[in-house]
Structure P
Amino acid sequence: MYKFPIIVFEGVEGSGKSFHLKNIKKYFKKKKIKYLSFREPGGSKNAEKIRKLILNKKSKFNNLTDLLLYLAARNENFHNILSKHYKRKVILIDRFTDSTIAYQHYGMGINKNLIIKLNQIILKDIKPTFTFLNIVNMKNLKSRINKRVKNRYDSFNNNFYKKVQNGFLKLAKNKRNYKIIDSNLSISKNKEIIIKKVNSILSI
């Protein structure tokens, strides 16, 4: 269906999005499919510097400052990664524009239209082709977070994560280019579901 899609993996902490993206990277290498992959925040050299600042547990930012730092990192990725490889390679992204709306609008209350407008200024006409939204219950979320080295975004309360996840679900509602992956279910089954859908997107 799409020769060089942008495939995004979204979801709150502990939802399995990064795990499944890595699994698709392995699958692409096996199939010898050329791709490019990066994470947000992070990705390009300067964006990774901004990531360290955002996620540092000692950092304390106003919510608007937080938003602008995320968008600054995205702007670096646009100029150094996306604009160079868009429609030339399959692009896999761990978090993208939906995360900004879910966290900064639904989670922190920043004006949604402001976020959308700033993203449009940065990204021009670039949009995700398909999004896998990984969801998780609060018990599994907390359990998974507690098993890893925590960053600043791993320390919110359950109510915040619920608001963010509900925000993601609102963004995905009734949209054909989204697939909701319930990470509370079998990992192997979810792997199969995602690979099947990726094959459909690429017409493999």
Structure Q
Amino acid sequence: MNLKQHWEQVYASKPSDTVSWFQEHADQSMRLIHRTRLGKDAAIIDVGGGASVLVDELMAEGYTDVSVLDLSAAALLVAQQRLGEFAGAVHWMESDITRAEFPSHRFDIWHDRAVFHFLTDPDDRNAYVERVMRAVRPGGHVIIATFGEDGPEKCSGLPVVRYKPESLHAEFGEAFLLVEHESEAHHTPSGTVQQFVYCYCRKGNS
């Protein structure tokens, strides 16, 4: 089974509010997006957004240029059905982030909660960073959340890479300034606690 089949099966077989990464509210992500101090017309992409409620909260606050990318069509459908008539205002992308194509400097804010840690192959991580470099405008904002060093070693049966803030920032390199980092004790629907680390970076102006 390839990765796309894996995630399609996950979302076809489980309600979206029972998976371990489910959040009722994307409070930490929204707080960091607010920290960018950009207007409601900022171009934002949620990578691996799938069924996440972040898109709902962005739309509710009046953001007008929101994109959601996910490998799973079933995950995107969950969010589209939840948003109803408002789904038409969102740019939906069904794609593998390591192969996705973006216009140059398309986004002001790149957000990813719980995709990057699944990239266990250095070549896939390099491909991801290349896409951030291309798609985020100079001076733009990058918010990445992964399992922390005390987080799980696997998620949904797949291996992950766990990070300290410094090692996560190092994956992106000197072209990105680490503005701040935070930790999160995420409580899963089953009652376990997972440690996440969030890094908020600024892309250089060159």
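Computed from the coordinates by the stated procedures, all read-outs in this text should not be read as laboratory data. These numbers were taken from a predicted model, which means no experiment stands behind them. Cβ atoms are built from the backbone, for glycine too; each structure is taken alone.
If you rank structures P, Q by mean count of other Cβ atoms within 10 Å over residues 111-118, which sits at the top with the largest value? Walk me through the numbers on the way to the answer.
On the way: P: 13.6; Q: 23.9.
Once mean count of other Cβ atoms within 10 Å over residues 111-118 is tallied for P, Q, the winner is Q.
Work out distance in nm of label points 7 Å out along Cα→Cβ at positions 31 and 175 for each of structures P, Q, then name the structure with the largest result. Please list the in-between numbers first.
Values: P: 2.3; Q: 3.0.
With respect to distance in nm of label points 7 Å out along Cα→Cβ at positions 31 and 175, the highest-scoring structure among P, Q is Q.
Once distance in nm of label points 7 Å out along Cα→Cβ at positions 63 and 79 is calculated for all of P, Q, which comes out largest?
Working: P: 2.9; Q: 0.9.
Checked P, Q; max of distance in nm of label points 7 Å out along Cα→Cβ at positions 63 and 79 sits with P.
Can you tell which of P, Q yields 1.9 when distance in nm of label points 7 Å out along Cα→Cβ at positions 15 and 127 is derived from it? Walk me through the numbers on the way to the answer.
Values: P: 1.9; Q: 3.5.
Only one of P, Q returns 1.9 for distance in nm of label points 7 Å out along Cα→Cβ at positions 15 and 127, namely P.
If mean projected area of the Cα convex hull in nm², for residues 119-166 alone is computed to be 5.0, which of P, Q is the source? Show your work: numbers first, answer last.
Values: P: 5.0; Q: 4.1.
Corresponding structure: P.
Which of the displayed structures (P, Q) returns the greatest value of Cα Rg over 2.2 N^0.38 Å, for residues 55-102 alone on calculation? Before the final figure, lay out each step's value.
Details: P: 1.36; Q: 1.14.
Ranking P, Q on Cα Rg over 2.2 N^0.38 Å, for residues 55-102 alone, first place is P.
One of P, Q was used to compute mean projected area of the Cα convex hull in nm², for residues 47-150 alone, and the answer was 7.2. Which one was it?
On the way: P: 7.7; Q: 7.2.
Of the options listed, only Q reproduces it.
Could you figure out which one of P, Q the value -14500 for helix-only ellipticity at 222 nm (-39500 (n - 2.57) for each DSSP H run of 4 or more, over all residues; to 500) was computed from? Walk me through the intermediate numbers first.
Details: P: -14500; Q: -8500.
The structure behind it is P.
Given a computed value of 19 for relative contact order in percent (Cα under 8 Å, 6 or more apart), which structure among P, Q does it belong to? Walk me through the numbers before you get to the answer.
Values: P: 36; Q: 19.
Source structure for this number: Q.
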